[in-house]
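J.: Please find the structures below.
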Structure P
Amino acid sequence: MTAKQLRDAAELFLLDLDGTVYLGETPIGDMRRTLGRLREAGKKLVFLTNNSSKTEEEYRAKLCRIGLMDGRDAVYTSGMAAIEFLQTHHAGKRVYLLGTRALRAAFAAAGIWLDEDDPDVCMLAYDVELTFEKIEKFNRFLAEGRPYFATHPDDVCPTPYGSMPDAGSFMAMFERSSGRLPSQIIGKPYTAMGEAIERRFQVPRAHMCMVGDRMHTDIRFANNNGMLSVLVLSGETTRESMKKFPDRPTLVLQDLNKIWE
């Protein structure tokens, strides 16, 4: 499939963030112009991230600050997908959320009943405010057999100081201490977030295109959900390293700006 054929086929573009549209605080190439042309072509843009330590509002603020956000665009996080998952499948249940204060506030604002003493279910997120007290409490609830879910599976999160432990690393810790893994993981590359996006934006997944720099999350997410995909080589993956994965993207570009070449 050519870049033009992909542009014509996709109604909605799901855009990964770091390594795809920006690096740190810097847009990749002339990303403002590239995204503007997609909007002018009638495409819906959704900035999509597995990082559940930040809220939709925090991501909107950053994207606006670096000039990539438009009033027509949307932001969707694994934390938002986890809220919808709980509302759909565990409505009214008491939830122990291992997450940041900002994420806890977002859950509460959405009507999720947060309970630190006797929860019905446990949700693991990327908590950059993690304490041993939280670890001990979460592990106790898992040992008691309470239903256990996670927002996303990423082992590490890139930072200016190198890769730091993310939710996947927390899962490995709790597997060693409690013997349990989540019964369902919400974010990329799994289908729960794909289903939630389809419900929210009313676009069939076959007419969505996932754009990202990671094979095991972004491209596998597209393949698991029947979406088109673009692997960009502006972040984590190289042409050589992509060969290590069974997944294949619809298109490989040096960066997203090349979609117009």
Structure Q
Amino acid sequence: MSHHTLKGKSILITGGGSGIGLGTAELLVADGAHVTICGRTETKLEAAVTQILAKANHGGTVQHLVADVTVEADVERAVTAAVSRTGTLDGLFACAGGSLAMGPMLDGDLEGWRGTLELNVLGSFLCVKHGGAAMAAHGGGSIVLMSSGAGHFPHRFLSAYGISKAAIDELVHYAAEELGDRGIRVNSVRPGIIDDELMSFITAGGALLDDYLAEMPLSRVGTVDDVARIVRFLLSDESAWMTGERIGIDGGHHTRRGANYQKLFG
């Protein structure tokens, strides 16, 4: 498969300063894409740009800007910056997200839940709204949202996060249906446990990691690249007739049961 189907394309990646967002940006710039990364921390973004440029190829470029996906004006600004590269926005990977609440539902912290839903669901909605508007103005594009296995089958004590990711997967359905006639495709990826900064507290070892591995047919921790390569596929014309899909990249974890985060609480 040629990996240069994204050469010269303009791509925006939120949460591009670390983890899967950074790994995807690195892959795309090496393929010749013009990538804009955004996130909340300038120093992280600057370090990411240095890392990405070390592997840049085929005319690929990268720029960064500080943006919070829960702030509509920031998302608008990020989309405008991405469009400024080539005059279009060809792809958007809404990777920014996280969990601000963990533990038993009966002790659930309302602010943690509210923050998690705002970051994951409303942040993704704002990316669809503004990224989609830019794509609609220029004949279409591809949007990839960041879901999780936790949004598809329960991971005990990870309810706020999982429910927010289930909402993202339904956003994929709604947006794919509504935006298809504008030439815009919308899909999501559902990673399992990935060896990145966000998950290092699990991948370092212990009862929760053991639980993950026991429930995975391909019993290993995933890499950032495992996910980045699928995102690249979804952003490229290789997947031109795919929309409304939610793709599990989890070593088959979804065939068994979700991880038991109760193990973090003793």
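J.: For which of the structures P, Q does the calculation of helix-only ellipticity at 222 nm (-39500 (n - 2.57) for each DSSP H run of 4 or more, over all residues; to 500) return -10000?
T.: P
J.: If you work out distance in nm of label points 7 Å out along Cα→Cβ at positions 31 and 135 for P, Q, which one comes out largest?
T.: Evaluating distance in nm of label points 7 Å out along Cα→Cβ at positions 31 and 135 on every structure, the highest lands on P.
J.: Also, quick follow-up: Of the structures P, Q, report the one carrying the highest value of distance in nm of label points 7 Å out along Cα→Cβ at positions 39 and 111.
T.: Biggest value here belongs to P.
J.: Next question. From P, Q, which structure was mean count of other Cβ atoms within 10 Å over residues 79-86 = 25.1 calculated on?
T.: For mean count of other Cβ atoms within 10 Å over residues 79-86, the value 25.1 is produced by structure P.
J.: Looking at structures P, Q, which one was FRET efficiency 1/(1 + (r/R0)^6) of positions 7 and 127 (r between Cβ atoms, R0 = 30 Å, to 0.05) calculated from, given that it came out as 0.80?
T.: Q
FYI, it's all coordinate maths here, none of it is from the lab. Given the structure is predicted, the values throughout are model-derived calculations rather than measurements. Cβ atoms are built from the backbone, for glycine too; each structure is taken alone.
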